[in-house]
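Just below sit the structures, each encoded as structure tokens.
Derivation of every value follows stated rules applied to the coordinates shown; laboratory data play no part. Predicted model only: the values in this text are computed from it and were never measured. Cβ atoms are built from the backbone, for glycine too; each structure is taken alone.
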Structure P
Amino acid sequence: MLSWICEASAAARRTVSVCLGAFLLAASGLLDGRRAVTHWHYCHQLRARYPRVRVKAEPIFVRDGPVWSSAGATAGIDLAPALVEEDLGHAIALEVPQRLVVFLKRPRGQAQFSRALAAQSADRAGDFEALHAWMAENLATDLRVERLAEQAGMSPRSFARLYAARTGAIPARAVEVLRLEAARRLLTERPDLSVARVAERCRFGDDERMRRSFVRRLSVAPTDYRFRFGTA
């Protein structure tokens, strides 16, 4: 199989792996010196077994020259429109997911780990499941502790204490990461919106505060993030 992969790749315009298929490409030597990704749970194994592969655990898919790799199996669905976009352009690449009833064409820089999902996973008892859904829908509103406590039907002091105990994070930090995820999505999907407008829509207060959040958590400024991961 490894010999066939090498032969087929040599004759192909590009080679693509989905999920754990990255291990086959690595074993065949096609990923030597290249950036690649696989399912987040196995990235450390890929890195340990094939040290010549530059494993990137964050993105949903990665392109390095003619070799593409995607994270989990569903990330292959996100990768496919990117291949269409390379061949037929951005407009067609947006039309394909609509016809396939795929919710969103996500850019390659989108993280494997959803911040909203991570918050829900941390809340193993499910005490704040409804609250997290409400927060995600109301990021542009005032989400101070008092407002969150009111939504949860608790006093601010009791809410802050229980939330930290259940999720391992203070409410303000949870709000920040959700706003950060929303800002990342707007920066990559809405090139018509300025950075300042994105900061306003995600209720960061101003673009400088959003820039500090990006640098602190992602080590990159919003403008650089858009340049690296934004759609055409």
Structure Q
Amino acid sequence: MPAAASFGAFIKTPSVVKTKPIVFIVDDDISVRESLEALVADCGWRPVVFASAEEFLVHPRPRSPSCLLLDVSLPDLNGLEVQRRVGGERTEMPIIFITGHGDIPMTVRAMKAGAAEFLTKPFTDEVLLSAIRSALERSRTSLDELAGLQALRERHESLSSRERQVLALVVRGRLNKQIGGELEISEITVKAHRGRVMRKMHAKSLAELVNMAAQLGLETAGKPQQKI
């Protein structure tokens, strides 16, 4: 469906684009939308408002830090359903629920599903702004981590087939002699491949290389052995 296509796209940039943070606002009450829009704009963030969940779901995924102010009761989709649709794959966009009719079970359900905050009206502007600041900082951190992981994946993809084989054995604790025997190549060749792997992966030490491999989901031996 269109929503899945829009929100499933991955940001393939090596760093977070330095643009103004976005605060998405989804509320069917025009007076609430306008009030929140003005408040967000006055704080220097970029408000993007929607009257319905479906309008929001088809909106392109942003490349800058963002958060979502989401009304629980919407005419087309329940706010908790919106959270279910986008929360799992949009961890870099925290959700702040706002409602005039919240209850404890609803709050617990939303928070267990990963909501950053659940605010029940009336609440002060400062309470809301504090929640937004926290959510945007969380979003920025998450985007930085995603960008770093993407860069790491690209470095790994730049390795040759043989270099990947050597990397996989190195991070599992194999010594050069063991790697040479397993791949049927000389120790000198193994050392040459290891050197290229270190350079291409931008690893300054074996411990750092092992950590990179763990981030990529490669099998490691845990504590690295002494490099030979």
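Comparing Cα Rg over 2.2 N^0.38 Å across P, Q, which is largest?
Ranking P, Q on Cα Rg over 2.2 N^0.38 Å, first place is Q.
Where does the value 13 come from, among P, Q, when relative contact order in percent (Cα under 8 Å, 6 or more apart) is the thing being computed?
Here the read-out was taken from P.
Rank structures P, Q by distance in nm of label points 7 Å out along Cα→Cβ at positions 37 and 181 and report only the one at the top, that is, the highest.
Looking at the calculated values, the largest one is Q.
Supply the structure label, taken from P, Q, corresponding to FRET efficiency 1/(1 + (r/R0)^6) of positions 77 and 205 (r between Cβ atoms, R0 = 30 Å, to 0.05) with the calculated value 0.25.
The read-out was computed on structure P.
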